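What follows is calculated from the coordinates using simple rules that are stated; it is not laboratory data. Predicted model only: the values in this text are computed from it and were never measured.
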Structure I
Amino acid sequence: MSLFPSDDPIIENHAVLEPDNNSYTPSNLPEREDELAEINRILRPLQTGGSPHNALVYGPTGQGKTVAVELKMQELRTWADNKGEDVTIVIARCKGCDSSYHVLTLLVKRLREIKEGRGVERPQGYPRKALIEMVFNEIDRLGGIVVLVLDEIDGIGEDDYALYELSRPDISNAKIGVIGITNDAQFRNNLDADVQSSLGQREIFFHPYDANQLQDILARRAGRGLVDTSFNGAERTFENLESNVLDDATIPLTAARASNETGDARQAIRLLRDACEIAEEREELVREGHVKEAHRKIEKEAHRELIESETTQRKLALAGVIKHEITGNPNPGTTDIYQTYCAFSKEIDGRQVSQRTVRAKLNDLAHQNILTQSRRGRGQGRGMSNFYSLSIDPELAIEALGDDQRLEGVAEILWDLGK
């Protein structure tokens, strides 16, 4: 196999087709004009020397929340430079920060780096009160107006100490505003009432993109990232896109697939990229078939990773559901699944747990969207029963189980039953 699949590549700018914001950040978000206007209103007090409003920006993943805030922070930097205003913007990536303690150590590091340069160590071993004092001291040392952007702040869960203190700053030489960004729409409800009222002075919700919006987003990416692809006219919309490498139905199908699932722009961009790579390897026009193949590949990878991360007991419970699904019983109850679970457990010489525990494992799989759970009555006076069905393709699930060496035999049994 040659190093490069084709002498005539389809993709000419790979960074543009990477869904990760670190590779490419768009210069505008026309689908988010209303949300960008809301961010403008948050920052408007700076124009007259006031503090920006605290705000919570939330919505599902892949909706442009972080990019929108960063674009406005870039505009704010430009405005401050032109006006000679003393404005400092601190963007803290809080992914992995599962407590207020970790958020505060990250903020101390980021604030100190502004004065001292990159490479400052995060403080360790200090109580939270000492850390928040460090944060306020560093903000006072900077002076002027300081905007703190806390991206993916929902990792702290209900530990809202840092947010409570930041929304009531003990500082004398600066003014601050806090913008929290979260993928969890319920995050605000988990916060203390005082934190809700102070941090949530303004709330901006990013609704999932619809199919038409995703088409335009993909068209702009295609125009920048693919050969022989450009816009006919000033408006950079799908309707004005012209391409010699994309079939007319490719982008609509890609957008529809992403829209039907989560409206995630990153997912849509990845799907288009993978479809282009498949077509490129075959030296073909990018067609609907390539999108479908890429979609299956992405689904397979996601489900495989999800199932591979599960415990052996959950995998055995899942195998029980699969067995009934492929043998004509698509909605088995807990008792039927448990009997199959016991048989598969014996197959691998594994430890058997109680039916109650298996039911808990099945519920865990339902929470992971691997299974769908329903409850139905068993008849008058006989109570309710739980029933389960697969939410994913049975073949994908069996393949994922087979990746576990201990469950290879179980996977083979399921393959044979499905023939």
Structure II
Amino acid sequence: MVNLFKKGFIYLAFTLLILVGISVESAHAEDGYSENLIPKMTSDVSEFGKASSSSNLGAYPSWKAFDGVENYSCGGGYCAWGTTQKTGWLAYEFSSPKAISKYVMHNNGSWPEKFPNTWTFEAWDGSNWVVLDSQSNVTKNDWKEKPSQSFTFENSSYYNKYRVNITLTNSKASTINTAISELQMMEKTSIPSEPESITLDKNNLELFEGDSEKLTATVSPDTANVIWTSSDESIATVDQNGNVTAIKEGVITVTAQVANTNLIAECIVTVKKQGNAESESITLDRNILELLEGSQDKLTATISPEDSANKKVIWSSSDESIATVDQNGNVTAIREGEATIIAKVENTDLVATATVIVKKPINESSSAILSITLVNGITKEYDVSNTILNNYLNWFDSAQGTSTFKFSKTISPYKKVTEYIVHDKIASFEVREY
């Protein structure tokens, strides 16, 4: 008798241990999810969201699946969504995007055959329904044994609208063939780390009506979710992947916001009519530029019309071993030869070019006679070194800097004079080497 009692006690303790283990595991599985995000509804529309369905019978409107009552029947009436159809969908649209990754269906009632057998849980991305979860062969006995069933899946994307799309019900033939007593939706509450910043790859974007372009957001840390919005969707729209589509002429702001924070980045989007494309152009102040090895000069680009939203010019050289150019248009001569400098308006096919001719400088040790004829017919001659000659040639070609060039001239063993030649007074000049 004592042995039997001991065996019974051990068995009971083992059974309790298993039950406790199951209870703990079940509780742990629920960790990391929010409470139901759908507030109790009394009609299809509230300040928090909207309920809708493919169809419903009069006493079974869509909102009754979100009325906070988990039973099919209540108070002599019905507290469930229901339809005469054997297929259909039930949806809820939040007023702000949510990253739903769990839903619970409550189907407490005397008619489990009315409840879904096969369905998908879907999200609307603005163009298509995205399947997030699918279930099949959930029989009426399953609903009878477990009237409340929860389903989880991985989802980090934010959507406004979600639905249960039922493709098979357990009903054979009834007035109500498809029903859901209560539908709840939850988010994961665990956040890997606190977002610190967000930036966009473009601060300004110019599009023509009907065109599309993608904006890319960089978030630190990169696990944070981004919510995209347009300040005026009649001018340009943006989807939750950052794809901007131009609708009509105007200017709007696209905002990328880190979910659940105040961190934002913005891009000014200018939409133009297609006809405006022909009026835009880019020109350079010079088409040909002559430089000596090692010297520099600047090219200036002009974009028309003046009110063009895109003013950024991308500079490049066809051969950087001959001449280079920085992003301010400064050209540096490297070695003898010819290269093409290209100025392109960013994000367009508009280009302008200039030919750069690089020459070798005259040997430093040589000298030359520089003969300058002025507009009044007077000719001035100077015995100059190569350095002075090169300086004079650069000064004359660039027409920049001071308006005069200074020459020192010896007129006797005891007397030197300094003469200034005015750029605008030079009619011609020639160089004679010796």
Structure III
Amino acid sequence: MKTVKPEDLRIRFAENHENKQGYQCYIKRVILLILLLICVSFLVLRYVNQKHIQIQSTIQKAETELELALKTGIYSKMVKVEGEPIKRKLVLPNDKSGLRKLILGRSKILVNKNDVIGAQVDRVNRDWYGKEIDKLPSETPKKEELITYHEGARIKDILDITDAKLRMLTNTIVRKYNNAWFAPDENGIFKYEVLKDKVLYPTSTVKKNVGLLRDTHGISSIVHQAVHEKATLIVGCGDTPSKMQAAVHLAGLGINVYFPCDRYVGEIIGYVGYEGSGVLIGTAPVKKGVFGAIIGDQPVEIELDEKIVVEDTNQSYPIQYYDAPRRYFEELQKISGINFNLIIVKVSELKEGRKIISVAREEDARVVAIRVAYEEDYLVVKNWLLESDKNRAILFHSAPYEPGYRLFREFPKQTSFGDPKPIFE
């Protein structure tokens, strides 16, 4: 039998003791890590719960306000009238034979630090379709938190230049009449149609024939708040006749309106702002001025006998916006009584700008009226503009998209927009 020396026993005891201490230290670290994870999880759950409670509280408050408004407020009578017809007039001489040119793009809106910008919620501080809905609809986003496309991008351009105040116009009460939905004017009279798909956003509350819109979309849905928030500039979508009707109403109250999505800008050519002097501008660039930001003010001249190649389509969503150029110039002919040398080119798919430019080259035309929303269209229009400084592009429904907006900046002397207040000389 092997004899164990006392010295060996001491060594073994020391090793076992060290191993035991190391194991105990390891266990303590694991326990501390678990406790830390539990604490972090608790804090995260607490934050999520508080956010949920805040959102639910806001929803409940809005629904309560909806009920009260319908019972006792300015909406209690549920009156609906048709929106005012758009009054239009172009000042032209009776004898038009002396007119030689058309000027588009001289209209402008000046924005400075004293202005209040009222904006639709959709595509400005939230986009439920793009799943960017982490903010409350009424929450005013920081400049860097704005949606980076469509109306949000153009508002950021303004705020990069001047410290105007931004207000989100939300919680619009709408009423259903004959299967169509209407939003109110500043007096609670339901006048302006809101498309059904906007009413049925998942963030809206609808009870029978009444709804509450949180993610407001379009000029027609924010007239009431625009007036009561004392906004001096409204930014929103202008892609339906009712949105243009609402825009003219706001102009009559002295409120400017900027609608980068301008499919129906032709509807307001020569608009008369009734009592006020508000300016309406569709797809146009934002630039730095001496005293703040300037929307528009990028004029281009067109000889009245020049050929103009005009884009058009008879397709449905998402291609229908390509009919904006044709709509504008047909309305301009109608209201002015002047026949332009228009060459209409129909497209049936997205990204077919090459067809318009190809016809322009074939016809030796120096002016195109076109929508640019994609990089492919941007490149063909850019290359054509580079061929000659006499080539000009009138852009429609293009400012919401980075490729189209880029053309305004790169070719300030050769690009303009469908001006609601064209000038003839």
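Just checking, which of I, II, III has the largest value of Rg/Rh (Cα atoms, Kirkwood Rh), for residues 248-375 alone? Result for Rg/Rh (Cα atoms, Kirkwood Rh), for residues 248-375 alone over I, II, III: largest is II.
From I, II, III, which structure was helix-only ellipticity at 222 nm (-39500 (n - 2.57) for each DSSP H run of 4 or more, over all residues; to 500) = -11500 calculated on? It was calculated from structure III.
Hey, Cα extents along the principal axes in Å, for residues 160-407 alone derived from one of I, II, III reads 65, 64, 41; which structure? Considering all the candidates, the number was obtained from I.
Taking mean projected area of the Cα convex hull in nm² as the criterion, the highest value among I, II, III goes to II. Calculating Rg/Rh (Cα atoms, Kirkwood Rh), for residues 120-255 alone for structures I, II, III picks out I as the one with the greatest value.
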